[in-house]
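Quick heads-up: structures coming right below.
No value in this document is a laboratory result; all are computed from the given coordinates. Source: prediction; values computed, not measured. Cβ atoms are built from the backbone, for glycine too; each structure is taken alone.
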Structure 1
Amino acid sequence: MNQQKFTFEYEGKPITIEVGRLAQQANAAVTIQFGETIILATVNMSKSSRDVDFFPLMVDYEEKYYAAGRIKGPRYLKREGRPTEDAVLNGRMIDRGLRPRFPQNLRNDIQVICTPLSFDGVNKPDVLAMLAAATALHISDIPFNGPVAAVRIGRINGEFIINPTVEELEQVDLELIVQGDGEQICMVDCDAQEIKDEDLVLAFAEAMRAMAPIIEFMNKLRAEIGIEKVKAENLLWATDFTDEELKLVNELKQMMLPHLDKFLFNTPKGSKGERKLILDGLKELVINDSKGRLVNEDRNEAEAEKYLKDLIDKFFIEFIEEQVSLNILNSDRRVDGRKLDEIRELKADVGFFERLHGTGLFSRGETQVLSVVTLGAPGDQLSLENMEEEGTKKYFHHYNFPPYCVGEVKPLRGAGRREIGHGALAEKALRPMLPDELEFPYTIRVVSEVMSSNGSSSMASTCSSTLALMDAGIPIKKPVSGIAMGLASEGGRWKILTDLQDLEDGPGGMDFKLTSTRDGITAVQMDCKSTGLKMDIIKGTIHQARQALDQILNTIETAIPTPRVELSEYAPRIITIMINPEKIASVIGPGGKVVRELQDRFEVQIDIQDEGQVLITSTNKENAEGAKKEIAEIVREVAVGDVFEEAIVVKIISIGAFVKLTPGTDGMLRISELDYEYVEKITDKVNVGDKIKVKVIKIERGKVEVSMKALLTPPPGYVERKPSYNRDRRDGGGRSGGYGRRDSRGPPRQSSDQRERRY
């Protein structure tokens with residue numbers, strides 16, 4: 001493809017698309033520039049297909065630190081490696097918007113790679129990557145039902161903003177990312193601060209409007225430079241049937257239809273596993289009835305049985321899902337007998353394990369999730385680094401989906417993209433309800449363990465996490481619930497389903513997840529198995545979901561109506577103290593020596609904020625109080641008149657002693673300030689290591705003088721005398737050697753004649 005550049009004005013700003021300059025061996029490659037943020041998207045399709053039962057699409061978002069002018073840390077890991085969580089989530093969003101636009105029985109590998117080449121710190125690269133990927137697919141020869149646009153909608157002070165900048169995103173109460181074609185929406189990802197249902201609908205309408213000019217430009221671009229698409233019938237499809245096989249498939253489907261009431265719709269309380277076994281019985285029935293007529297001289301009975309089994313496996317699940325959708329559309333009948341707007345049985349409980357800081361167990365039908373809260377010190381926060389920024393998180397949510405939750409046997413390989421995405425969604429749902437950091441300075445980790453799954457374990461994780469947070473005594477503002485909404489559709493007919501489960505998530509369906517308090521929505525995520533949803537479906541889904549969300553909140557509040565007043569006895573306690581920021585260095589000490597010594601001695605964790613807040617975390621209250629007292633002494637501002645009960649003598653000199661008042665301040669104790677009586681030697685009264693009581697009597701030019709005498713009662717007849725300025729005593733004072741009675745003076749001063757006679 002020849003190098004060409006195209007520019008169009010969008011919302012008053014230019015978007016530039018360039019082709020033919022980079023990655024010329026890809027099926028298609030484009031760069032998109034908005035501001036000074038530039039994204040490269042490449043798309044490729046394998047030459048041959050694979051014999052698999054899924055559409056093999058790979059979408060990767062590859063962060064490059066050079067795009068932001070940064071070098072990756074830490075010290076020894078400078079090359080970009082494992083994708084960051086943000087990169088995984090961006091890749092998932094791109095995938096969710098593109099996947100439904102491909103022929104679903106395509107078995108050629110498709111790979112989409114989005115690479116940020118430049119990031120200006122103003123314009124976010126994620127939505128640009130969605131546009132770049134969709135544009136590259138649209139102009140390529142790969143079968144793709146485009147175009148697909150993407151847009152981010154923000155709201156500040158009630159006003160919608162199209163593609164807000166990084167700075168503007170700090171002020172929004174709604175961040176809605178959508179992909180679609182201007183008439184339908186096929187992907188949604190949304191953060192919100194308790195936005196009203198009707199305001200969310202308005203935001204979707206604004207997104208539809210904003211995508212229309214992008215779609216128009218993409219179509220013009222394809223008309224000018226697009227490559228002819230490969231015809232689907234020229235590709236190898238895994239589900240292709242010969243004419244003879246297709247005839248047999250249709251016969252087998254007709255044989256199954258009369259038995260669906262028994263094998264599919266007669267198990268209202270059946271579990272997912274039981275339903276699978278029952279459907280296996282339907283397969284066996286059809287095979288036994290059909291295998292006899294397939295036996296011939298080239299095929300014995302066992303071979304005929306295997307042939308039928310392999311053939312049925314190719315269409316069976318899709319056929320069953322189609323029948324489930326048709327029964328919903330034609331007679332409002334669901335597999336488990338529920339009404340379309342009915343939720344499965346709800347259960348909620350808290351406080352399972354005594355030593356854990358907080359636990360919540362939430363069940364909705366067969367879906368069951370246990371969430372556990374762990375509280376940590378502020379220093380336990382999660383450090384983040386990605387292409388766009390470095391930072392920390394005080395609250396983070398991890399989601400685990402072990403194989404036993406769906407009755408399978410699989411190796412454990414750690415969190416995959418799905419697990420990361422589900423954890424991020426539950427985290428997003430609850431983040432707006434967390435207390436202010438000053439009010440609750442703990443680091444909060446929530447882990448959701450999926451115990452059983454049959455429909456939207458991510459929304460069950462949101463509910464169980466709400467329970468666990470309240471059980472832990474975290475003062476969240478309001479409980480949050482979540483629900484997954486489904487769809488049955490065919491042609492122009494559609495019906496919305498509350499509480500989506502296994503067989504209802506078939507072709508033409510959707511997975512529309514909403515989380516909310518009683519006062520507004522906090523998060524939305526949607527993907528679908530059709531070309532997209534029109535506004536009437538979106539409105540109907542949000543309206544129908546509200547009843548379910550409130551019903552789940554009732555169940556949560558029955559289990560635990562408000563957060564517990566006290567933290568678990570096994571949770572750490574945080575004591576705070578505010579210090580002068582100029583004293584932070586004194587608490588830390590050279591190379592961290594002071595703070596490390598305090599942490600080791602008191603077995604606490606100490607975190608110091610730039611504004612002077614010191615947070616002491618410990619499971620032992622006495623240790624924490626001890627560390628707090630010592631820090632208070634370190635930063636204590638010494639003033640004239642202050643009394644120190646246990647000042648430590650650290651050094652003896654001829655004219656007195658130095659005593660440690662605070663870890664950062666010493667005071668001078670002159671020999672004349674030891675007692676009202678004459679003291680011949682300093683060691684007659686004090687020695688190194690002694691703890692003595694002193695009073696600050698003078699501070700001049702940062703030098704502190706203290707006195708023991710000032711805390712004693714003067715002897716009878718004692719008269720305070722002013723000092724003279726003639727040399728007298730050993731401490732370099734005046735004629736009287738300081739303050740006190742004349743009879744306390746030392747030997748008389750020698751005359752010059754006497755001094756001379758000494759030599």
Structure 2
Amino acid sequence: MALIGKIREKSGLLIIVIGVALFAFIMGDWQRMTEGSGDQIGYGTVYGEKVDFKAFEEASLKFQEQDKTQFAQQQREYTPKDQEASIDKAWNYVVETSIFEKEYEALGIEVSDNEFDSYLYGRDGFPVMQELSQGFTDSLTGLFNPKLLEKRIEEMETSEDPKVQKQWEESKKYYSDRRKQEKYFALLGQGVYVTKLEAEEEYFAQKEIKSISYVVRRYSEITDEDIKISDSELEKYYEVHKDDKKYENKTASREVRYFDVLINPSKKDSNEFNKTMEEIKKGFIAAPNDSIFVMQNSDIKVYSSAKNATAVPESNEKAQKMQSYPNYMDTIFKTAAIGQVVGPYSSKGNVVVSKIIGFTPTRMKARHILLSTNQSTDKKIIATKQKTADSLMKLLTKDNFAEFVTKYSDDKGSVPQGGLIDNFIEADMVPEFAAFCATKKIGAIGAVKTIYGIHIIEVLERDATTYPVLASVQKSFKASQETTDMKDSEVYNLLYKLEAKISNQSDIKKKLELFDTLALKAGYFVRPLNIEELSPKLYGFETQFAEDKILKLAFSEESAVGDLTSAPIKEKNRYIIAIVSSIREKGAPTLEDATIVMKRDLLEEKKAARLTNQLLKDKNLNDMAKRANSEIMKAEVTFANPQITGAGFEADVIGSLFSNLKDGQRTMPLKGKMGVYVIRIDKTIKAPAAANYTVERDQMLAALKGGLQGQALGGLKKKAEVVDNRRFLNAGIRR
């Protein structure tokens with residue numbers, strides 16, 4: 001096995017070992033698009049430099065294949081969305097690699113050959129890395145054997161197969177970059193510290209307690225309709241506050257508002273589908289060959305007579321990666337006979353008819369000793385392991401099993417548990433291991449050979465209840481073509497109506513209000529979608545086709561607020577109608593963009609002013625509470641935890657209590673997040689004297705260092721002004 005195969009899942013913040021796969025872009029045209037004229041930015045830019053086309057393409061290929069292999073091992077479908085996630089991981093890898101390489105160069109961070117060897121082999125103070133200690137263990141001692149690693153590297157370096165040589169180069173780069181990254185963050189960590197004054201302030205913030213009594217008048221006491229805000233007031237508020245940080249557009253973006261029209265099957269469709277499923281059930285009962293019948297009739301053409309065809313109830317933790325059935329059918333399946341056909345029933349969006357072709361225990365428990373062959377097919381290696389297993393079998397008993405696990409097992413994950421593997425079913429294990437546990441007597445000890453090596457197994461427990469092994473015909477219940485055509489006509493008429501009404505309006509605000517109103521009258525719910533220009537992400541869509549249509553609507557050169565989709569966007573079982581609702585530039589917002597949030601804040605300010613005036617009419621908390629028909633509340637607060645019992649998180653309000661306010665004094669009305677407060681300090685419990693503030697300093701330092709990598713990477717990406725142009729390229733919008 002290639003070294004890269006042993007370490008692919010071991011990664012740090014940046015460096016990720018990558019496998020191989022099929023890239024989703026068409027080479028010729030994409031390369032011309034990304035490497036063509038100088039005014040195009042290709043896939044994107046980092047520090048203003050174009051991301052290397054070939055580097056990103058190669059990373060994309062590898063991440064996809066790695067994830068595809070992992071999904072196959074878990075018996076999960078690798079969907080287009082999963083492929084998109086793989087490509088996103090490749091993008092982050094390429095971007096972060098580019099950023100950190102500049103950092104390494106600027107700081108002179110390098111890894112010499114001697115340092116690399118020490119790092120890889122665990123010499124000169126370096127610990128042995130876990131993935132290598134597990135992958136290259138001595139068969140006799142069970143410990144890491146550097147000679148085995150050295151031999152494998154030599155084989156890869158001298159191999160006549162270019163792919164093997166490349167695998168070594170990738171592995172070497174991975175470990176070299178990983179070491180550089182460790183040195184980089186170690187260097188940053190040297191600059192992280194907490195002063196004595198900061199630790200002292202944190203101590204008093206945590207330990208000094210103020211017992212308070214308060215009255216709160218909540219904003220919810222006043223309805224929004226009771227507060228009038230004129231256009232001129234809002235415009236004045238905008239002029240005063242438009243440059244406030246809280247309203248700033250962090251990046252340029254576009255907003256689209258849209259609603260969807262579902263294509264639901266008609267009653268006639270339902271009747272026809274039910275007839276079809278009954279015919280399938282009759283045919284399945286009489287079918288002489290289950291495999292052929294499934295392949296001929298199922299929308300999902302998968303058949304297996306092995307235990308990986310086990311089905312579990314929907315509530316079972318294994319349901320995500322296996323066949324499943326509704327919980328209420330559990331008794332039916334567990335008491336059915338082999339050959340019985342059950343259904344139709346619904347599962348994972350499909351209607352299913354299943355034939356029971358076997359059963360498997362619902363839970364098993366065993367312990368084992370693995371004598372690993374590292375998946376080798378070398379007969380000498382296998383024979384050696386078998387000989388060791390035979391010798392151990394002569395000495396093993398249930399009493400010394402755990403001791404032998406510690407001494408001999410290569411399955412390091414189960415060694416701390418004495419080799420125990422609990423709560424598994426046959427489908428979870430390789431066939432030979434599973435069959436032994438499912439068929440041998442409780443307490444039986446024996447050896448089986450699998451692709452991983454020789455397992456010495458003791459069967460500990462096995463439930464008497466069973467899960468069914470199923471051959472299943474799965475059908476998707478969809479609208480007929482007739483129903484789809486009728487809905488198609490309905491949606492186009494709706495779009496024409498929208499277009500006619502909206503096109504007669506010149507006021508942008510009224511255009512958008514009309515869109516919302518007409519959609520609501522037709523029975524549809526409008527949703528906003530904000531798309532950032534530097535890194536466009538679209539959520540709520542199932543196909544790239546629909547996403548591309550939305551991107552073109554929002555970001556084409558001629559796009560303007562109020563533009564409607566030229567035609568309904570068809571996506572699987574729905575149509576989408578959308579309108580461009582906002583075009584935002586980076587920096588201060590326009591009045592139109594800020595209207596909703598500023599109107600909300602102005603509304604809150606007016607409510608706060610009204611409540612403040614009411615509170616000022618009374619001289620004490622009792623009168624204030626009486627006027628509000630409420631009561632005086634009690635709480636204890638600290639500066640470090642600005643929570644008020646009975647009210648919520650009120651940092652600004654709590655901060656005011658620690659600004660030299662003395663016991664017995666009360667505040668003027670304080671505007672908070674939930675309402676307006678008047679607070680009296682009843683008692684201050686001073687923090688106990690402390691010899692030092694080591695605990696607080698250590699806590700603060702640990703928190704700072706714990707967030708160091710994430711904060712550093714976020715800051716570096718911001719500094720690099722990363723532009724992600726991939727989605728625009730896919731949509732045919734060139735930049």
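Out of 1, 2, which one gives 1.7 for distance in nm of label points 7 Å out along Cα→Cβ at positions 577 and 609 as computed from the coordinates?
Clearly, the read-out refers to 1.
To which of 1, 2 does the computed value 1.38 (Cα Rg over 2.2 N^0.38 Å) belong?
1
Here helix-only ellipticity at 222 nm (-39500 (n - 2.57) for each DSSP H run of 4 or more, over all residues; to 500) was calculated and came to -14000; which of the structures 1, 2 was it taken from?
Working through the options, I get structure 2.
Tell me which structure, out of 1, 2, gives 9 once relative contact order in percent (Cα under 8 Å, 6 or more apart) is calculated.
Answer for the origin of the read-out: 1.
Looking at FRET efficiency 1/(1 + (r/R0)^6) of positions 473 and 617 (r between Cβ atoms, R0 = 35 Å, to 0.05), point out which structure of 1, 2 has the largest value.
Checked 1, 2; max of FRET efficiency 1/(1 + (r/R0)^6) of positions 473 and 617 (r between Cβ atoms, R0 = 35 Å, to 0.05) sits with 1.
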